[in-house]
1. For structures 1, 2, calculate FRET efficiency 1/(1 + (r/R0)^6) of positions 105 and 145 (r between Cβ atoms, R0 = 25 Å, to 0.05) and state which one comes out highest.
2. Given a value of -6000 for helix-only ellipticity at 222 nm (-39500 (n - 2.57) for each DSSP H run of 4 or more, over all residues; to 500), point me to the structure among 1, 2 it was derived from.
3. Identify which of structures 1, 2 gives the largest calculated value of Cα Rg over 2.2 N^0.38 Å.
4. By the measure mean count of other Cβ atoms within 10 Å over residues 89-96, tell me the structure among 1, 2 with the highest figure.
5. When you work out distance in nm of label points 7 Å out along Cα→Cβ at positions 33 and 169 for each of the structures 1, 2, which one comes out largest?
6. Work out the source of 13 here, i.e. which of 1, 2 gives that when relative contact order in percent (Cα under 8 Å, 6 or more apart) is computed.
Structure 1
Amino acid sequence: MVIKKFRLLIVLSFIFMGNLSAQNSIMKLGDILSNHGFENIRIKAEGSILYISYENRLYRFEANALNNATKLVDEVLQDYKEIYYIIVNRNIPLSVFKYDVNERRIVDFIFDVDEYWNKVKNIEPINSSNLKFDLVVKPDFKGEFGDYSNPVQAQFNLLPEINTTIFTGLNFSYETIVPLYNEFSVMEDSVRPGIISLSQFIRLPNSVFLLGSVGYFSNNRYGVDFEGKKYYTNGDYSLGLNFGYTGYAQLMFGKVFYSEPYLFTGNVSTEYRIPEYDLTLGITGGKFIYKDLSLRFDVNRQFGEIEIGFFAIYSEGGNYNGGFNFVIPLFPSKHLKPNFVRIKTSENYRWEYRVRGLIPGQRGRSYKTGNSINSLLEKTNPSFIKNYFKNYIN
């Protein structure tokens, strides 16, 4: 009887020591990821499966962040067969990537995160991103071409922005416009507020996203804006809805000119992504800020961090317009580690040009709130990450 009890004690001791060793490894991994600069880290082990969620505000490009996260984990953990990496933004889960430890590569790319996020969402995050302030420096350019009396008009601005996440999904940003060179209206010669917004980002079950914003937006609009999107086919197809209620406001030379809110805008949209080519086709229709009813057609192609797009707009009365847009990455590819206060550049620069200016050029135009579901999700789309790893990561 004594021998049986002794054997049982030995077995329990081995189990306890094994669990303690695994827990120590997980704690060590949390410290390694946090010290490297990742935030909102949650880790949970279930048998031979490990779940890791993290937020990247260190690397400019999410694919590079994921690649570096897998390398850090590989260095300290070898006792698991599968690892699920859950990428979050503002502490909201976006996508999941299954990593095979034996093959040392990502083998599955998943947009429906519910099953995996439920494993870790109640764990207290390591290195929270809440109430850490970024001073973001962004360039801005405005140009018009083709006026015979003045064939080229240009404007260059610097847009310093203070940005912070207050708590899960809630973000505040304050942007200032500092003119450097201006050939447009003299009213744009003064230092003035840019976009000032408070926005709440939410993910609901079954790949439904909501984004609500209140504040001062682009195109001299202030008010409230709401956006919702439902995704299908592993994130490659979406249906969207957007509406806003705004008024006019502008600060010029120390004076504020404004109106009461009066304008309702709204549109519906759909997008389809062709995974093989990182090509997205989109249609948006509704009422825009100049009270026009318009349809907008978009074609966008991603080449890693670079994005190039073309669009066409058809408005009531037979009016039409078109143009192009692009997104290019800005230096550096890796920022300083997030801290209470950090100075950094914007991840990228976005610009859109319309062929027709003046009044025809305003049709089909929307204000910008400084946030959009697309901008929060596009670089973590599973098929996009899959293509990037296949083409660029050895």
Structure 2
Amino acid sequence: MAHRNFKVLDSDIHIIEPPDLWPRYIDPAYRDRAPQGLTEDAGDLRLAIDGKPWGRVAVDADRGRRRRGHDYAKNQERWRPFQERGWTSKVQLEAMDIEGIDVAVVYPSRGLFALAIPDMDRGLAAAMARAYNDWLYEFCQENPERLLGAGMISPFDVGDAVSEARRAVRELGFRGMFLRPNEVNGRNWHDPYYEPLWSELEELEVPLGFHEGAGSQLRQVGEQFGANAMLKHVYCHPVEQMLACGSFCMGGILERHPKLRVAFLEGNCSWAPFLLWRMDEHWERQGDVYAPELTMKPSEYFKRQCFVSVECDEDAVKYVIDAIGDDRIVFSTDFPHGDSKFPRAVESFLKLPISETSKKKILWDNCAAYYGLSS
């Protein structure tokens, strides 16, 4: 399993949830309102209810039937052995062995779109998060030392998010929580409304991971590209993470919550030096007016509390390390999504033009620090 004596901790491996997860696991009071996955296909993450797309804009939901892209057939063949065996936790562990992953923190696929509807009913959103977390707990029990859960929380009611984070950590043993970075109900993340959640995560000593998914019904960068999913995908992942990063580093969240750990996952890391420089430059000019509570540069909050993930073939990581060091970068294979380099993601990463010391930190040490694991 080891790669040249490197241990590997995947910061956000994905699973393919069963299409009927929510009808099976949700509170019976919400069952008739729960969406369902359309197929077992790894490339088709659509949810729907009564034939209507759920969570993704209609053009993206329809794209799966019309224009798959030239990699679609190749990916279908690549994932077929896992699909045919039902994407079980045993299959997940076997895939980790093939790639050479020692431990992985599990994030969703269909679940990235479960709470991606504007003005969603708060009770339903909370019930969907609970249902996903109950299913994920069972999934991870196949080997809870290697499969670690990241819990879903609802941004539609901060009280629900606080209570579910507490349950997910204290009862289910999850090692982190995740949210999409998209703005919900007109509130930025530094809005005082969310303060109880940041306080709770700080008290629980678990981190928050932001993870995007293309085609959200929530307001999303890139939506101006309409049906061009390629252009939309180019921008939505990194730019949405940049916006969230601004809220945390310049909006005062990390000043008020110095023990809160935050990661911006699967959106590349190469944007970080530019954004940190630009935030610092603006804080020096206007911080006394717009960010008077900040006691240090935005980049210093990032270096103290934030993490960003590198793609396995992201050569520009060498410039990120030159700019901010190698302590705040984590690694992910993105298994089993279409842009994953499985089964050679770790192999590709080890070819990057960075030092062996940096590789060791990024493959294990930094991610262990982020999730509060032993090195």
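1. Numbers: 1: 0.00; 2: 1.00.
Ranking 1, 2 on FRET efficiency 1/(1 + (r/R0)^6) of positions 105 and 145 (r between Cβ atoms, R0 = 25 Å, to 0.05), first place is 2.
2. 1
3. Values: 1: 1.14; 2: 0.93.
Max of Cα Rg over 2.2 N^0.38 Å: 1.
4. Working: 1: 22.2; 2: 18.5.
The maximum falls on structure 1.
5. Numbers: 1: 2.2; 2: 2.8.
For this comparison of distance in nm of label points 7 Å out along Cα→Cβ at positions 33 and 169, the top structure is 2.
6. Numbers: 1: 13; 2: 19.
That value comes from structure 1.
Taken together, the values in this text are just the output of simple stated rules run on the coordinates, not laboratory data. As the structure is a computational prediction, the values presented were derived from the model and not from experiment. Cβ atoms are built from the backbone, for glycine too; each structure is taken alone.
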